[in-house]
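Just below sit the structures, each encoded as structure tokens.
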Structure 1
Amino acid sequence: MLSACGGSAQGPSRGPAAPGAVPVTTTVVESRQWNDTLAALGTVNARESVTITAKVSETVQRVHFESGDRVAAGDVLVTLSGNQQQATLRAAEAAAREAEQQYVRGNELVGQQLIARASIDTLRANRESARAQVAEMRANIGDRTIRAPFAGVLGLRQVSPGALVTPGTAIATLDDIASVYVDFPLPEVRLASIAPGQRVFGRSAAYPGADIEGEVQIVDSRIDPDTRAVTVRAKFANPQMRLRPGMLIQVRLEQQQRQALMIPEIAVIQVGRDTFVYRVLEDETVEQTPVTIGVRREGLAEIVNGLEPGTRIVVDGTGKLRPGMTIVEGTVQEAKSQPVDEGEAAGGAAP
């Protein structure tokens, strides 16, 4: 006697086995809930990502972070030398104070009619110019304090105190990976079955056996004319920071549930272009029944055509059978009408 796939129930008593009967395992085909999936390979992208650089050419005075630090938006990362700019700022502030005083005196003299009213316009212009000089110098000094534009995790530190940096010099990378995006392509023929909010499962080679659940965020508005594929973006929560930008992810996009006739894949026999199963007749003999197979996944196969619910078929022991042979079964497995998850699918595939 052979053991059935997955859970099993003792088959009904059918009397003494006929001489020469072949021991097999059978199952009764029934309709069940099934989720189709679309598989693809995707790449992880951070929600926000930037390479920190300097805006000016200057020497690094102090580095305020270490590689891998988590920082908040606005935290100071690097301070550049700015002694010359500080001196220039003090001179500009002094000139601004003098221009302000000249403007105030001018207003008093105009009120006493001691100077022409046109002179006050010149004094006002001098005051505004001095204020602009102060603002410009403060902006130059601000460019020498490099801050984090958003909260995230810093990558490897690329500079040290005393190093000369120029515009475009990489200081470190900054990524917000509290949640990440995974972009993956799907054929354009599947476009009608993709929508925001659908569940997506991802798996990385770095963490085998661990599925991460996300959802479709957006479907690209364009189709690649070369590959005829559309890019889908899924969002994944990443509280443990396992997913890193650039990682390759195996993606499974789950479709809506539907009714399907699913049987263990080991019951399907392929001979050349012919696909069939062994159907059990009332007299405990078998016959070959041609079938059309739909999806296959996790040890299960969908029967599109050829079988009806309630049909009894041979699951294990098909290698010994020929049409017309008599069988005797050991343990009968009956397929139940219930939602199928990956655990059930994997369990049903193992004899």
Structure 2
Amino acid sequence: MLPYWLFFIFPAMAALTTAPMTRVRGDGTRSIRLDPAWVLTILLLTAVIGFRYDVGGDWNNYFRYLFGAYSLTFEDLGNLEDPGYWALNILSVRLGWGMTGVNTFGGLIFSVGLVVFCRSLPRPWLALACAIPYLVIVVGMGYTRQAIAVGLAMIGLMALSRKRLLAFAVWVLLGALFHKSAVLLIPIAGLATTTNRWLSLGLVTVATILAYTTLLEESAENLISTYVDGNIESAGAFIRLAMNAVPAALFLWYRQRFALTPNEKKLWTLMSLIAIGLFLAFFPTSMSTALDRMALYIIPLQLFVFAHLPDAVGAFGRRNQSIVALILLYYALVMFVWLNFANHSHRWIPYQFGLA
């Protein structure tokens, strides 16, 4: 377990010893320019995710893509589901890099998305530390296809918070090439960018229909049979949904104290309401796995809220180390509980670094 704790401790220490980024541009947003420390962070995250060996709950399942890629060419991608992930496998096979190549390419996309999103926040190291216990370790090292989709979606959310609707759509649709569930984020654009309720409803309806017909139609029956009819229980879904609901509730309670642009406030209010809605939907339904997978795209809310919270409840612009420490303690507890008591955590232990 020591490697996992080291992954967490380094950004946690940086979060405790650095001041928040109070400098903003004319539009109220922060520069996402990457300095050498953050480039190194991307490379380290990519290596940790890409060079893992026999780590993750679905480790063996992904080999069917790799073996299938030996008989495919890039021309075949148009006839395949999740063509983005197939493309990584075909590329890795042609380079002779095997599963390590696939995981490294995927890890790089995920890591860039995560770091770009963190850099857009006032306390990027705190956001990264909050991401380690679940988003990096569990999702990044376990749900490979959806991790890539989440990484791309985070860039999209950052773009949407800056009123770049087209960029948001492009990044989300790119994510959908790796896991179709990413299109579930598309309707958010309509709700977050207009004050006209009828226009919002129209945009959501059109976007949903387009997303279904272009990306989900062929696999809808399979998704329903897998996540709903099959009544597959996602172990720990309640806890993970609650982890999104807690920062959602904090944001809604303190949002007037968050230093945000109007567009950011509207977007993250919407994301908070979705997080609480997914949590409440857990109780009357048997769709825990479906809700759990949908909730993966809401995890950036955790990073957003906790990166702002010390300044919202403490002295703005100060280090507020006691508040930062409490947030880090919360995530350290999350990681301790998951590593020691989660039903499937044994698939992550021990962490092994090697080639596959």
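Where a number appears in this text, it was derived from the coordinates with a stated rule and is not lab data. No experiment lies behind these values; they were computed from the predicted model shown. Cβ atoms are built from the backbone, for glycine too; each structure is taken alone.
Things to note:
- Which of 1, 2 leads on relative contact order in percent (Cα under 8 Å, 6 or more apart), largest value: 1
- For 29.7 (mean projected area of the Cα convex hull in nm², calculated) the corresponding structure among 1, 2: 1
- helix-only ellipticity at 222 nm (-39500 (n - 2.57) for each DSSP H run of 4 or more, over all residues; to 500) from the coordinates reads -20000; which among 1, 2: 2
- Which of 1, 2 leads on distance in nm of label points 7 Å out along Cα→Cβ at positions 67 and 251, largest value: 2
- Structure (1, 2) behind the derived value 1.04 of Cα Rg over 2.2 N^0.38 Å, for residues 147-298 alone: 2
- Structure from which 0.05 was derived, FRET efficiency 1/(1 + (r/R0)^6) of positions 243 and 291 (r between Cβ atoms, R0 = 25 Å, to 0.05), options 1, 2: 1
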